[in-house]
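Engineer: Listed below are the structures to be examined.
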Structure P
């Protein structure tokens, strides 16, 4: 199966041409590319996209997020599985290494936190920095790749992928999640991102994507918040009170609970805020 569009057959050359742009991107190393993949493959992936309100998919529903996520590759159809495995292949890893400068990248065969993501009308994902360790391998999370599957997506529907400055004062970049657009960025304790405003797409529509995460054994010290070691997703309120007190109060409570609760009990508490 041919996964790449003709213009992207030489992935290493694409990486060489764009690596300086990636490294110097504001507010942190990032890039996006359009029409990278064979549209017939993505059409099939979209056709295989499951109904995430049914089955064993996760539904995160709290003041930080209202989204659905698959568990591993169990909900992938045949083409989706082959496509995801291509994104974890040597060919694609060499492209990512050349583009980002991150050596010895390791894919995640468990798709922990990754896989299919879906946000329905009114859903959102507040600005956050990602969990920094894979819970199975304990490797360091270094890179996210997002493949969007949304045909005929308009600006007014929202759902932009937003990148915020380190001080969380303003959004530096917005990326519309249109079909066959691949966005990627280096993940650190300071790579604040998300789409914080409720989705305003028509009824019956949703924002669909495939998420892949990549890891290394260790990471540069400058990417680490010295006051945090292994951590889960860290949500931050935007400047000027854009997110209101409900999110702030919720996260204050979460932080208190995390500091005083044994991990096994904390895991049970977190299940209260998701279905699936």
Structure Q
């Protein structure tokens, strides 16, 4: 179960305010508040459920008297026709919370589903599938949770979580005549000793340079599998290797088989398709 922390509760509150802040004129004009009933949350496609506790919390925030019953937990595989949960109480309240609840559940389940597919695609290799910071503003905590539900791992949550020296950092410092060794030394001297220093590179030679400058990890940006294999052979485990850039389901297995440690995939969050889930009033 996902703990509904104050920050998650705040995300839910803002979403409800966005949709219901000025009332639900349709429901209020048609459905008497005393009418009771049940809504079933129904999967309509094959996938992995994530965000169920968040969705049900929406109904509880809309109306604390609403009761819920769950038949699945986050991480469960569902098929079309599976009943995921039930919501009991005021029909008006259920209708008012329906869209917000489904928005959370469909998107987070879509992320978990996509992640699980990528994780399955690299099974048998040592590569771990990880996410990026390419998340919907304000929803990062939830979206990174959904990646974990799908079997993936989280990269940095925010810019304070680790040092990732990217191409623009390097370009700015190269203009001041900094070598790669100077850049990494500067980062190490000005940051806590507990933080890993990762460097983004675009060529095999740059990977060698970063390794020789004592980087803890190297991000291989938009390299071909052949180039990645060369980098793996040169690095020989002396630092961690992350593959990134343009990885998709057609290429992820080949990338994993090069021997890299991590494969970061922005598509897990920035362009994922929602899982088809509905709520039906009975």
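Every number here is computed from the coordinates shown, using simple stated rules; none is lab data. Given the structure is predicted, the values throughout are model-derived calculations rather than measurements. Cβ atoms are built from the backbone, for glycine too; each structure is taken alone.
Engineer: If mean count of other Cβ atoms within 10 Å over residues 3-10 comes out at 11.1 when worked out from the coordinates, which of P, Q was used?
Structural biologist: Details: P: 14.0; Q: 11.1.
Corresponding structure: Q.
Engineer: If you don't mind, there's one more thing I want to ask. Starting from the value -13000: which structure in P, Q was helix-only ellipticity at 222 nm (-39500 (n - 2.57) for each DSSP H run of 4 or more, over all residues; to 500) calculated from?
Structural biologist: Details: P: -8000; Q: -13000.
Derived from the structure labelled Q.
Engineer: Can you rank P, Q by Kirkwood radius over Cα pairs in Å and just name the one with the largest value?
Structural biologist: The structure with the largest value is Q.
Engineer: Identify which of structures P, Q gives the largest calculated value of mean count of other Cβ atoms within 10 Å over residues 195-202. Intermediate values should be presented prior to the final figure.
Structural biologist: Numbers: P: 17.2; Q: 20.1.
When mean count of other Cβ atoms within 10 Å over residues 195-202 is computed for each of P, Q, structure Q gives the biggest number.
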